[in-house]
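None of the figures in this text is laboratory data; all of them are computed from the coordinates on show. Please read these numbers as outputs of a predicted model, since none were measured by experiment. Cβ atoms are built from the backbone, for glycine too; each structure is taken alone.
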Structure P
Amino acid sequence: MSAFLPLIPVILAGGGGRRLFPISTQKNPKYLLKVNSSKSLIEETIERAILCQREINKSENYPVFIVTNIKHKNKIKKIVQVFRRNDKVEIEYVFEPLMKNTAPAICYSALKIQEKFKDAVMLILPSDHKIQDNDKFKKSIKSAYEIAKEKFIVTLGITPEYPETGYGYIKISEKKLKDDVFEVEKFTEKPSKEKAEEFVRSGKYFWNAGIFVTRTSTILEELAKYTEIPKVMEEHDIKKAYEIVPEISIDYAVCERSNKMACVIADFKWSDVGSFKAIKELLKNDEYGNAGDADFIESKNSFVISQNNRIKKIILFGVENLVVAEGEDFLLITSLEKSQDIKKVSQKYDK
């Protein structure tokens, strides 16, 4: 019998969320948002991580790792204290000196886990996604865990509901590894509208949820095959290494190139909460398509979100397709169609 490989969650809490400016900023990152819940996105993510870990590891006690930028240290620690106290879970930090996207973050955390446990199966989770059925999520992770043990890098694929251009797409091959698991034929990152429509029609493409399950040894081997990141991290102290390594996602660094990719077809409701339009879709809309913290009079398909509630009442009168977002320091008013382009505004004002 092969040795047991523990499941160790790695939660990526690097910040980001520029398309949700001004309610998501460098000071108050997206994972702290509460979306249709009394809990923040990262709190919900930690809960899912613990659920999956306890299902697979049973009575064995292993930590949850949180990878975050050093400047978010205090915010993360405040959240973690509650879980340590209430759930009796061990949580370890991986503090990045710089934000260099997901490939360096995953490499750094894999090296940390190997140092402590030799080999393990990592459950890599973005800290700022919304998942609406934890039991179905746990089932998908159990399937992914079994395939990951066989030296695959497993991602979760979501059946596309519409031709979204802001997501990556996975094309599955005909080769089935398990009932709900297929080998991956190719990845396509953020296609054109025409391509996205073609992908949805084909029935062979799935949204890439950005959730991965892989052995530490497998991901480090693939990173070493296609990048210099592991070599740089082993040869330099971490501050220097982060200055040298490229800013690159795991999708571009490994997933689009590796022949070890597999995909679990998941059937839970998922959102990357990547735009105001995405948040609006998660909320209850009125008969005219309006949602949020406002009174809507003779208005259609509009959305209001306030993180501070400093204004007693927000009223939208006679408008359509509008977004009103009140953050700590800014009030943004834009059209719903521009919700994917707000990153440009964030780059100018969130410094």
Structure Q
Amino acid sequence: MKTIAFTGGGTGGHIYPGIAVIPYLADYRVVWIGSHTGIDKDIVHKAGIFFFGIPAGKLRRYFSLRNLTDVFKIIAGFFAARAIFKKEKPALLFSKGGFVSVPPVLAAASLKIPVFTHESDYSPGLATKINIRFADRVFTTYATTARFLPKSIADKITVSGNLIRSAFYTADPQRGRAFLGLGTGERILLVLGGSQGAQEVNELIRDSLPALTALYTVVHQTGQVWQASPAPHYLPFTFIHEELPHILAAAELVVGRSGAGTLWECASVGVPLVLIPLQGAGTRGDQVENARVFAQAGAALVLEERNPTALQKMVLALAHDPEKRRAMSSAAKQIGSINGAQIIAAAIKDAVAN
């Protein structure tokens, strides 16, 4: 049985999309290379995938003394990945990005192992900009992402859409309602701050609850660092995993960040979005770009004024406008109709077979 290696990590956004491809590769042995620290190992192990941990140095766009020490971690990660590849002999490496992925991509290229890579966001991150130099094929979520990539690799680029679990394409709203203990007549507002939660989103929801729960049952993924107690028409969860597709399918509206994974999971079930993208000095602006794409397509509204009054006004206006919600739902479904995981798995099979 041939082996396919996967790499990526640092955040769930660089791991879960890769895991979404693996069920379509049932005829292959799959191993994952990620950071030996952090969340990588736990997520990959829970998915039943064999994991190799390597040293990983973070790539920063700004000056930091840690850049000096992390160079040595990147070098160590390169040699660790190279040793893994020599032992496991994978037929191909698929990279989902993140700073963890750079040493394995460099190591695979040095051993003439074919490399495929995928970029989830509208514009490529630093790791992707490095990895594409060594990749045989580059997959992008959006066609317009090509404008940020060198013209010399145009023939390597394939637009695949984003990578999400197959469960989102077969989501059952009744199962979601049963999990929440809600009847068919109850309107659901789902709040998603990402797998880590989002303090800004959580605070806006907390301060808006009386207005929102007047019309909706608010189902809130809070993240581990935020403590919230159930209240009438308010159901907080630290994290929602297996039931998320079904809850999304039952939701009338979603409020949340605009990470690439969240957006495409919502698009796959056609739920309208109110987006509060992460912005400021701690981000390269990818969520702002992602939100703009969905807003321009008519699938989302973006909260520009970050205060409870503005959020309540936007949500309640949509709550009273079923035509607007239907139009947004249709636009979202059009975006999310492409099954990127299936497309990439087919490309991997074809490459390995040839």
Structure R
Amino acid sequence: MIRPVLWRDNAVVLIDQNALPQQYRRVVCTCYHEVIAAIRDLTVRGAPAIGVAAALAAAQGAQGLSGLPPEEFAGKFNGICAEIAASRPTARNLFWALERMKETLAALQAAGSKNPARGLLAEARRICAEDIEINRRIGREGCALIDDGDSLLTHCNAGALATAGYGTALGVIYAAREAGKKISVFVDETRPVLQGARLTAWELKKEKIPATLITDSMAGFLMQQGRIDKIIVGADRIAANGDTANKIGTYSLAVLAAAHGVPFYVAAPVSTFDFSMKTGAEIPIEERAAAEVTGFRDTVVAPKGMQVYNPAFDVTPASLIAAIITEKGVIAKPDARRIGRLSKGDKNK
């Protein structure tokens, strides 16, 4: 299994996703500041993977606080969490993981723990292990929506590389394959950073799943030709009414899917839901560097000084989503009422 985020020898070890697919290499982060840099520059990306990396980074920072009085330890640890939280604004899992780590520290200190740093590391590693199992459950839940012979379309990368392992949207595809269903996948290149062309294509080839790479602008034509049966994507944050933020270009696919009668599915863990946000209009959308649009890596294609707008995400209204696939069940026709049941721990089928 691809494991993009690991804890090894007191370091956070990451697959360098900027180097793929030309080169497979690991980046070893020996302090939490290096993990922050890796989150910012997309060495590690994908909402669940960012959450796991954030938890491990917080635990790594806590190792240097051993011996401090409880109040000082908590103050400095909360400061470390605040630094990590400032790395990227949209992915809900980043903030969810840090909140869980702070709650863990409070519980450890309330219990009189003499070594809270050890307990925080155990919790971060637990978050990592849980993510893999959650993804497998998402895969099993979503498998029922995939028919034998389906031709699927996915956008960006919501596979093992975007999680602690296995994947969300690609996890559903992997589960369908494991169930013996013959499927094929069209992969959007996903401009401007090409996560589909570089990462999803690499994963599917590695897993020997039939896949065809297309440019983002070809998706509508393929739907018009009847070559897409279903679309499945991941998510970076889901509002309480089901509005979903995902990689830029996702909204366009959802609109095209509605126009052509193609079911549009979102696969994400419950930790991606932000129940404090009533609608997607409240989700913060990260804007990234102009250089991502004016060229790719060292190749510049736009005129020098060209004005650029580069939002990294867009928001798909819940009304365009056929179902949201979670580890707790499939939420068909998501809305505030059905998602409210999820927030209370009920299974939605």
| query | Given that Kirkwood radius over Cα pairs in Å, for residues 153-288 alone, derived from a single structure, equals 15.2, which label among P, Q, R identifies that structure? | reply | R
| message | Please compute mean count of other Cβ atoms within 10 Å over residues 257-264 for structures P, Q, R and give me the label with the greatest value. | response | Q
| said: By the measure mean projected area of the Cα convex hull in nm², for residues 41-192 alone, tell me the structure among P, Q, R with the highest figure. | reply: Q
| note | From the coordinates of one of P, Q, R, distance in nm of label points 7 Å out along Cα→Cβ at positions 97 and 121 came out at 3.5; that one is structure P
